[in-house]
Structure 1
Amino acid sequence: MSKNKNFSAFIKFGIVGISGTIIDFLTFFLLTRFANFSIFFAASVGFSLAVVNNYFWNRVWTFDQQKSKNVRKEFFKFLIISIFGLFLTQIFLSIFIFLGVLDLVAKILTSGVVAIWNFLGNNFWTFREKNKNFSFPKKFKFEISIIIPAFNEKKRIKNTLFSVADFFKKERRNFEILVVDDGSKDDTYNFCQKIKSKIPEIEILQLKKNQGKGAAIRAGIFAANGEKNLICDADGSTPISEFLKLEKFKNKIVIGSRNLPKSKVDRSKFRNFIAKSINFFIRFFLIPGIFDTQCGFKLIEANTAREIFSRAKINRFAFDVEILVIAKYLQFSISEVPIKWSHKDGSRIRPFFDSILVIFDFLKIKFNLLAGRYF
């Protein structure tokens, strides 16, 4: 937010806080003076009414430009701040009364302390602006950016790069190929630089150390200058011609799927069992309705991709699941398309061990959802 907007939000927050304090104070006064309730009960009721008032007006007025789309998670945060505020109310009220301060004066002093807490907690956590201010290009240089993450792919990436370049040239598309070297140790970066002399559409990014496929793709997303981003694997497990199937759909996100009835998949029964078991778990636990979250062939509208990846936190295998979870909660349309896919020799994915690591990442994603860390 700009300084003017910050100042405006601060003024609005103060006005809402004053209205809440008035409600709190009047409730306390009426319940103790005319209904003969205990000061602690009256303080709790007054505080609760003030919480409802403050949440409503802060959401619809004070922080209207930066409120979360996920009301449940936002209110959960607000409730935590409020409960701790109530706890502070009881503590400071007890302290002031123990020191011999008159009950009404004690209440005023306590309200001041809690008001400071509410402002800091809600301004910097509950209603904190989550979106990063990325400067999305108004005009793109390319129709499509093909993003290929690569980690020790020197032996397998050559054929993929030539097949991708040949395909898009034959289709007469304006394109770029972004290879993101994820801290490879087999000289993938220099190898791709040599190929660039034959395929000038290639650009190579290099991460200094291995961070994970998700981190590599994120770097590619923000470096890309195409209207659409096609994410594909370095081993060419999905024929690049399958792009035409994805392109037919006008959704902002179109993902290739190996688990739909018309998909044509060549992999071992063991890998097939592991993959389908994991995806069943994903559908039950995180994303109902999507049958293959982790196929490495996805077409995403550029600014949609940046909006999603700006919120993502997982760097390794479960990043696919995370970006689709975020997309669902941001209400982006997603289409799932059956594709051809075949297992390629040389894969570094360990079906059993890596599946266990992925499950731990699923738990992180679930925690991030419940904590509202994406919104």
Structure 2
Amino acid sequence: MKAAVLNELNAPLIIKELPDPELLPGSIIVRVQSSYVMSYTKNVLDGKSGFTLPVPYTPGLCAVGIIEAVDAGVNGLRVGQRVFCQPNFSSHTNRTPNDSILIGWFGLYPESEHLISRWKNGAFAEKTVYPAECVTPIRDHEFTNADQLCVLNILNIGYGALLTGGFKASQTVIINGATGNIGAGLVVLSLALGASKVIAVGRDHQKLSELKELDKRVSSFELGEDCEENAKGITALSDERNLFIDASASSTADPTRACIHALSRGGVAVLVGGVRADIPIPFTLMHNRLLTIKGSYMYPDSATGDLLKLIGSGQLDLGVFKIHTYPLEKINEAIQSAPFFKGLECCVINPTHF
């Protein structure tokens, strides 16, 4: 099979002919139809993420594909089944230190070394292997093409943040970083789940305009340089602001602070992005408004199944996303291009369909 291999940090991926992957206990082998290319993939493979990468290895966070082999100890999955494979994995044993990894990406903790060495290779390949617990059958959703289904990679993350924030239908949701992929996905999901209003916050005027065109329930706020004025402007867009989700990757905390200041009494803030600064919040603001601030990392195993049901019912329309598809041989071009596909534009690798 062909696979894209990272031999050393800050170097291009090399397409190689490798032996097919071997089944591990409790695993499946999948023929990859599509794999999502995150906008920050280059920074990860350059070693700028701050995590240790298991080089040499094949990156790639998620896969939509067809099962080619199933370990004898796995129940409920079968050869020929179409599946979505997600990368979040840990040992799940009592009293084990957190050893979470993202398959095809990196280990998150020092205790992750044993897992990432075993499950290090990801989906930028014609075939790959995943633990069965990371796999969700697609079942009745074969009508949706693999490239579109790959958007589940970012929608799952947004869905996890909504669950963390205790989202309820009819709430008003503020989304900072709405012009990025995860943020735009959050706008789409919030609408699908019944938000009465979504306030999309960002700096890209064109992408904000595209989000407003999705639904009359979407308002947008283009950030300025003054934190206090930003807070006032966001507050003025709705009588209630129940939930704020930060999906940005800003180097300053000011936009995040502005959105927190805009929350109504009893509001919840969820941090899911990558703000690279500390966020000072006044004690009196937290106390007097009964605010809650939470962090959100990835999503529960049930997330993919929940979203597939929304797709099947027609509540969640993946057709709003514009997919830019590359063959495996152009993986380096895809990685370079991915940061420029913002908002509802996404980048995927298609290893077996070109």
Seminar exercise, completed: Re helix-only ellipticity at 222 nm (-39500 (n - 2.57) for each DSSP H run of 4 or more, over all residues; to 500): value -17000 computed from one entry in 1, 2; matching entry is structure 1
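Which of 1, 2 yields 20.8 for Kirkwood radius over Cα pairs in Å, as computed? Display every interim value, and only then the final one.
Details: 1: 23.8; 2: 20.8.
This value belongs to structure 2.
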Exercise. Once mean count of other Cβ atoms within 10 Å over residues 245-252 is calculated for every structure in 1, 2, which label goes with the largest value?
Worked result: 2
For this session: Taking FRET efficiency 1/(1 + (r/R0)^6) of positions 93 and 149 (r between Cβ atoms, R0 = 41 Å, to 0.05) as the quantity of interest, name the structure among 1, 2 where it is greatest.
Result: 2
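All of the numbers you see were taken from the coordinates with simple rules; none came from a lab. Nothing here was measured: the structure is a model prediction, and the numbers come from that model. Cβ atoms are built from the backbone, for glycine too; each structure is taken alone.
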